[in-house]
Structure formats: C-alpha cells, structure tokens
Structure I
Amino acid sequence: MKKRIYIIITILALCLMVGCSSNTEAKKDSNALEKIKEKGELVMGTSADYPPMEWIQISGSEQNIVGVDVEIAKAIANDLGVKLTIKNMAFEGLLNSLKAGDLDIVLAGMVADEQRLKEVDFSEPYYEGGQIFLVRKGEESSIKSVDDLKGKQIGVQMGTVQQTYAEKNFGANITGLENNNNLIMELKNKTFDAIFMAELPAKQFAAASPDLAIIEDLGIPAEEGSAVAIKKGEKELQEAINKTIDKLKDKDQVTTWFNHYLEVSTKEINENK
C-alpha cells in the first residue's frame, strides 16, 4: 500500500514538473511583440543630440526629448496600443542595450548598414539622406574633393556610418566624439578642420550657426536610409513597425514632421546662443 502511494506521489510530482516546464517554455517562446503588449509599454532607445531627429527640449524646469524619431515611436506605440518610454544614452551603446533586452526598439537616425545587420534587424527605411561636411565659414574652399581630406583632422560621431566610411576612405585623421554638440564645439575651437555627418543635422547646424558652412557634392554616396532597429528574429514586431511606417509614408507625415522639427530646433539653437 505504501509503495503504491509512493508511486502515485512520484507520478503527480513529475506531472507538476512537466507542467511547470511547459509554462516556462511558453514564456520563453513569447515573441517581442507579445511581450510589449503584455507589459503595455514600448521602450525606445535614442541618443538625443541629433536635431531635428531627436534632442532635449528645455522649457523652464522641464526637459523633454522631442523630434522626428520620437513622433515615429509614438505612432508605433499608438498602433500597438501601449505607452512609450524613452531612454536616452550614448549612440555607440544603443545596439548593445537593445541586444541585452533593455530596449525594445532603437530610433536614432540609425542606418541599417552591413555591420549592424549582423547584430540586429531593421524596419524598412523611413528617411534617406546624404552625407556632407561642416566647416568654419570662409574655409569652404579648403575641401574641393575627397583628395583634399588627406592629412586633415576630421570629426565624426562615434559608432555612426560616417565614422566607418571616413576611416575607410578619407586618408585623414579621424576622431570620434560621443555626441554632435561636442563635435560642433570642437570645430569652432579649431580642433577639427571639418565634421563629417548626415545631411539633415549638418544643414540644421549650419542654418543655426552663421559661423559654419556646409560642403557637399564630393561624390560621397548617400546613406542607406534611417530605420528602426529591433532584436534579431523578431519578425512579428518588424512587420508591425513596417505597417506603421507605410501608413506614415502614405500620408507624407514623416516629411511634415521633418519640416516642423527642423524649424523648431533651428529656432531653439538661435535663441540659446
């Protein structure tokens, strides 16, 4: 009798273990989209030093991250029926935080280049633009071709496609700094001969600073397009994001946001001089 009871208890224990194991596996099998909806929150990572894409807007004692990428993230969160939380950090640390699970998505004017595609997946592009140079006003003639870059001091933002391209192609002394605001300061202090950056923020900084000028048309290829970064293999989340981006493109909403935030960020920079 005791033996029979022992056997029954053993069988029940095994069933409970199998049940627990199945529940654990089910949780592990939940994809990123399901987890976002379950927690009711979409966590976006960005580097808020890239106007008009994202920057910190100060109003009295309040500081808010605003810009084109923030609006796109809000639209994605709204379509998913969840709230948006934004985490601001250094650009070069964004993908590591995404892979570690600290972020659900990254929007930071990030280009889906070959190296990044080995680490994460991307949505379809929501913006495509060129790559140009910022120099001090009056020194535009110092760089007429890529050959003129040899031996010069060129600043780039760390972790960007501009850094990768410059190091491979310019034959110049390339220095990466953590954010664009520091790059602008060092250009004005004559630490750099030029800054190599994406077209949109470069033109924004030039428009806001009469002592800066742009150099373009040097035959440098355009960026491959800014897109939303997500963890590898999350097809359901990727499809949901693409659906939102397609909807925004159909209404030309991204262009509207670009024009609005370009005007707003330029005005703020001029007011804060």
Structure II
Amino acid sequence: MSRNIPRDTMALPESVDEALDILAASDIETVPIAGATWIMRGPTRYEPIPPRLVALNRIAELREYDFDSDPIHLGAMATHDLIARSLPSGADLRCLALAAHQSANPGIRRLATVGGNLCVVGFAAADLVPALMVLDATVCLALPGRRRLELDLSEFMAFRRKPGRYLTTGVRFARNARISAHVRVPMRDYPVCIVSLSVGMDASGRIADLRLAVGAVEEDGRRWKEFEDEARGSEPDPVAMGELARKLSTTLTPRSAHDAPGWYRVQVLPAMVRRAFAQVRAEMR
C-alpha cells in the first residue's frame, strides 16, 4: 500500500455484494480501485486522491476469466499482461492482444486492469476500449439490490458518467470470422491516437462487415460509424481507406490536452487507419 494512502481510508471487501454495501453506505466520495495505475498518478494531474477507496483485489469473482468459452469472459481484475499472454490466437482477437501488449510499459501492464480501463472517466487514451468495441464486447455490472446488468460497451461509456453506485464485474465478447488490427501513436505517457479495426469480406474481396473504433482523439473512445458506413462495399485498400479517413475527419470532435492538441490527433489519424488496413491486408495474403 502506498505511503500516500492512509490505511484507514481503504476498505477491503471480499465479495461484490460487500463492496456494493460499502459504496451505498458511504457519505463521502468513495471510489473503487483495481490496479490503481490511474488514481495513484492523480497528484501529477493536480487531482487529489479521493478520501475513501474500495480495493477490489480480494474479490475472487472479479479475478475470474475463461478464454475457452464462447463468449470469452474476462473479470474486471484481469490485467493487460494476462490478456497479452493468454488470449487465444486468431485474427479476430489480434486487436485486443495488440492493445494489451502495446499499452504503457511492462510494470503498468502487470497492474492495469480491464475494469480500470473501462471505468475511469477522463482517461481518453484507454487502449482496451477501442479494441473491445470492435469485438462487440458487453460490460457486466453489479447493481444495488443484488441486481445484474449487461450493457453494450458503447452504452456503458455513457452509463458510467451517470451518478450511481455500481461495480463493473467484467466483459464478454464472442469469437468471430473477421480480421482485426490495432495501431496507436504514442507520445509521452499515453497514445494520442488509437485505431482498432475488425473487417469481414464478401466473396469478391470487398468490405461486407466493418467495425472501426477510435481512441484518444475525442473525450471518449467510440465507434466511427461515419467511416464504417462509407467504407462498406469498398475494397480494403490501405491508401484509399486512409484518404477516406482524412475526408471524414471533420465528423470527429478532437480534444486538446497537455500531450497533444486536437488538430494533431486528427492529422495523424489517416495514417493510423492506413496502417490498420495494411495489417488486415497482410493477414489476407
């Protein structure tokens, strides 16, 4: 435990229900933590550490995972390192394997979790979010009253901003017949542009089934539906797809932050789309 966090500010529940009870009973700001890789850097962002924390590392349910099932299940405490090492091989899951493997550095990957990547509002550069979006992942939630809920990841991105007491318990996603890719532009501590891609072709080699998600560019990662709609029916030519991304970049609302201005994020995006489609093209050969 960090010397910056007094022991009496940390609750250590051993079940999901106990954690929810602690959250419900608290009359001060109370925040669940998993790997704590974001919250422990709060002071570097001039953000105070919340007065009460709920550590989730003793909850066995959140550590469960099943890579052999379909859909695959990852508990909220599954780390980036676990995903990078243990995710089944296959072109459909390559986007998630790359996202986990390329994120941050080895020390952070051993601590950073699925739940933290999904739940931290304000962390626009979460690597796993775009990859899970193109896999059609759903987010599993535990709510007060012993209720459970499962939301599409895009729905969850809006849900997490609403006030309320809940725990993210994991994610689920099914195997598919598409080819996936993941690329990023790192700068300083975090990427300034992330592209995850999942493509299915028809018999003529044209794009029939497409999911493309963008991270770190806007305030939240999201599916780029405008691009998907325009690209369907086209050949997956990397250069042409990069040009399409340039044409449609006005549909995005880029954010400016200390690591990069908004215009730069949009400027590098077409090259990232081109690289992602180049990965897909290489897999098709």
Quiz item: With relative contact order in percent (Cα under 8 Å, 6 or more apart) derived from the coordinates and found to be 25, which of I, II does the value describe?
Solution: I
Quiz item: Where is Cα Rg over 2.2 N^0.38 Å, for residues 49-136 alone largest, in which of I, II?
Solution: I
Exercise. Determine which structure produced the value 19.1, 64 for Rg and Dmax of the Cα atoms in Å, calculated from the coordinates; the candidates are I, II.
Key: II
Quiz item: Which one of I, II has helix-only ellipticity at 222 nm (-39500 (n - 2.57) for each DSSP H run of 4 or more, over all residues; to 500), as calculated from the coordinates, equal to -9000?
Solution: II
Quiz item: Just checking, which of I, II has the largest value of mean count of other Cβ atoms within 10 Å over residues 169-176?
Solution: II
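Quick note: the coordinates plus some simple rules give every number you see, no bench work behind them. Quick caveat, the model's predicted, so the values are computed rather than measured. Cβ atoms are built from the backbone, for glycine too; each structure is taken alone.
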